[in-house]
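Just below sit the structures, each encoded as structure tokens.
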Structure P
Amino acid sequence: MMTGKQAAQLAASYIGSGPSTFYAYYSRNVSEFRSGNWCACFASCIVMMAGATCAGLPGVYCPSMRNAGVDAGKAVSVANAKAGDIVYFNWDSNSRADHVGICESVNAGSRTITTIDGNVSKQVGRRTRTWGEVMTVIRPTYKAESVVESAKLLVDGVRGKLTISALQRSLAKKGYYSAAVDGVFGAKTATALQKYLAKLGYYTRAVDGDFGYYSVVALQNWLQHLGYYPLKYLIDGSWGKYTTQGLQQALNANKF
């Protein structure tokens, strides 16, 4: 199980993604997604992915989800909202929730709340809104911060946002990466990884943000040194399934 902060980071790692990933996840874990609010589907999927529980979730209809959270006594004030909380919005002054997002942060000075939401211009996005737009905040049950353990990656060989986000966080802790943790393997992430591999002595060419053949060879050699890229696999400079599996295993073991 993740902490609330980790759940918020997980939500942020999907910024820019469309609804298909969450429709598919919801269908595999709850029931076939046929209709409903995909902002609600997104919030439900993040809570499930985090291994947490929340009154009213999973669900795909904001009003009933919000009402279940209130009935269960899980509502907190917006001033006391924390990362990972479920935030329901209302914009037409009736008694029904119009939208839902995952709390990322609260600013008491400006009386605003920043959330990660599904269905923001047809994709996952970050929005900052006033406290007056918030209808209800519901607190899920997450792992306590004091006993947090790193969330484990699924070792599936898929170089997706969760894996790249974990890589970015690892590189950031080591001082090689300072950009946003967005789950995108772009030039900044490539540069940070090249610098790290160069520090280890495995990469000896120009640090240019172009993670090509020689960079991948360095990564494969390092993973093989750690024992996560078996000798039976060729050091071929091609970042495929086995390279990603090795990276996922190394990140899970806190060896990377």
Structure Q
Amino acid sequence: MKNIERPSNSEFKSIKSTFSETKEKNVECVNHINLEAEIVIVLQGCLKMCIENVEYIINEGQGIFALPFETHDFYGPDSTCSIILFERETAPSFFSFVKNKVPTKRVFSLDKCVLDYVLFSLNQIHLENDSVYIESVLAPIFFQITKQCSFKEGKNIANDIFSNALKVINDNIENSVTLSSVARKIGCHPVTLSKIFISSCGMGFTEYLNLKRGYIAQKLLTKTELSVTEIALEVGFGSLRNFNRTFKRFFSESPGQYRKRTRRAL
């Protein structure tokens, strides 16, 4: 029988920390939300993107950003884009900057030399997969966002209670995490925390927790040889039946179908 190794603690921590950069051609994505911030840079062609019901046109050499839980879609036939996803832990300075701000102008331009540096450095991230390195690589993009984009004061999801709760969930995702245990950890009443989740991201605590586990499971399905049952337990679902049902509800396919499709695409 083939001996399948469980990811080491450092490998699992890397999988849990949501940072990714992919090059996509002929980009098209239906309306959705992300648990992390997203930056899209158009390398070739043109992209149409709608964020929170506002349409934007992004041309070659330009970028745009969406904050966590902002609904968005994009469409760019004949385009090539770099799509970057990152969490608060990966770029704390950026999240501190956008705290209590609502974007009013999102499109920014990048000089070719800056873009070349960022793209080259992003290719090295698999060698230096730590938050300090990643944030330093993204710093030129963040600088352009602060200089070229506009914001107004207002509520967004980056409030302290919600952010602290997300960190507790991320650090304990594979364990038994409940609304009460997280509330106790951050010193907040469970009813208050439940209301904060609904007002901050439009979903309840359990729904968010299961979605977060689903995203981590996607990475494990793609990057490891663990069985579907092992992955279900690894990310804290407790049972294969619950994992299969929840995964299919979120992603419209079973874990096995997702693994087969994504492995074939690699």
Checklist entry - Upon calculation of mean count of other Cβ atoms within 10 Å over residues 37-44 from the atomic coordinates, which of the structures P, Q produces 26.4? => result P
Item to check | Label whose coordinates, when helix-only ellipticity at 222 nm (-39500 (n - 2.57) for each DSSP H run of 4 or more, over all residues; to 500) is calculated, return -14500 (choices P, Q) | outcome: Q
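Upon calculation of P(r) over Cα pairs in 10 Å bins from 0, in percent from the atomic coordinates, which of the structures P, Q produces 6, 27, 36, 24, 6, 0? Don't jump to the answer; show the numbers that get you there.
Details: P: 7, 28, 30, 20, 11, 3, 0; Q: 6, 27, 36, 24, 6, 0.
The value was obtained from structure Q.
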Checklist entry - Of structures P, Q, which gives 1.0 when distance in nm of label points 7 Å out along Cα→Cβ at positions 85 and 173 is computed from the coordinates? => result Q
Checklist entry - In terms of Cα Rg over 2.2 N^0.38 Å, for residues 21-76 alone, which of structures P, Q is highest? => result P
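Computed from the coordinates by the stated procedures, all read-outs in this text should not be read as laboratory data. Only a predicted model underlies this, so the values are computations on that prediction, with no experimental measurement involved. Cβ atoms are built from the backbone, for glycine too; each structure is taken alone.
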